[in-house]
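Next come the structures, one after another.
Bear in mind that the values in this text are calculations on the coordinates, not laboratory data. On a predicted model such as this, the values are computed, not experimentally measured, just so you know. Cβ atoms are built from the backbone, for glycine too; each structure is taken alone.
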Structure 1
Amino acid sequence: MLMDYKQRCPIDLPWLDILGRIKDKTPFIVVCLQEVERMNILLGEIRKSLEDLRLGLTGALNITDSMENL
């Protein structure tokens, strides 16, 4: 089940590619870029948590209290 979630997790948004396509930075564009950056951080944290849970459940990593809560 964890591997299914990990496979369905989207890849990071191409922040530099998006930044390169922008001609002028309006306030809306700046907010959009901030959201892209935050989304990439969130996706990375989700991937890391799923991997930690997988390792904990297979016995390769000690299960911590935060992993138990997750």
Structure 2
Amino acid sequence: MTDTKSASWKNCVTCECWTGSRNISESGDRVEYSGDQEEGVCMGGGWNRTQKTAMSSCGQWRKWSLLSSQR
């Protein structure tokens, strides 16, 4: 089963810097991913070059650009 989070959710799963596996919903306003423990590397954010889970967060969050362009 796939989990989803709103584009306004400020965690790694919706951040431009996170490299974990995820997709944009058909409506473009949600992120679909395999679960809260999905991992990816932060590239350029507050946890730069560190493996983080989808639900991690930091003060340098930037909305994933694919979400912004889908609106």
Structure 3
Amino acid sequence: MRQSRRESLLESAANVVIGYLVAVASQMVVFPIVGIQATTAQNFISGIWFAAISLGRGYIVRRFFNGRRFL
């Protein structure tokens, strides 16, 4: 069964939102351990950029594999 473009986008978005929350939480724990000082706002802003990149990447990969026909 093939996904529509909208379904692919929604799946990618859900994946990114969950990943964003995990990433920001882990940044807040790991960054100080490795000596990176970042404010909460900086963690959220960098997370947004990474989430946007991840959303685009996830959508493109999903559409690529959805359009291919496997034997």
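Given that helix-only ellipticity at 222 nm (-39500 (n - 2.57) for each DSSP H run of 4 or more, over all residues; to 500), derived from a single structure, equals -29000, which label among 1, 2, 3 identifies that structure?
Working: 1: -23000; 2: -1500; 3: -29000.
Going through each structure in turn, the value belongs to 3.
The value 15.1 for mean count of other Cβ atoms within 10 Å over residues 12-19 was derived from one model only; which of 1, 2, 3 is it? Please report the intermediate quantities before stating the final value.
Numbers: 1: 11.6; 2: 23.4; 3: 15.1.
The structure behind it is 3.
So if we calculate percent of Cα pairs over 21 Å apart for every structure here (1, 2, 3), which label has the highest result?
Values: 1: 43; 2: 14; 3: 40.
Result for percent of Cα pairs over 21 Å apart over 1, 2, 3: largest is 1.
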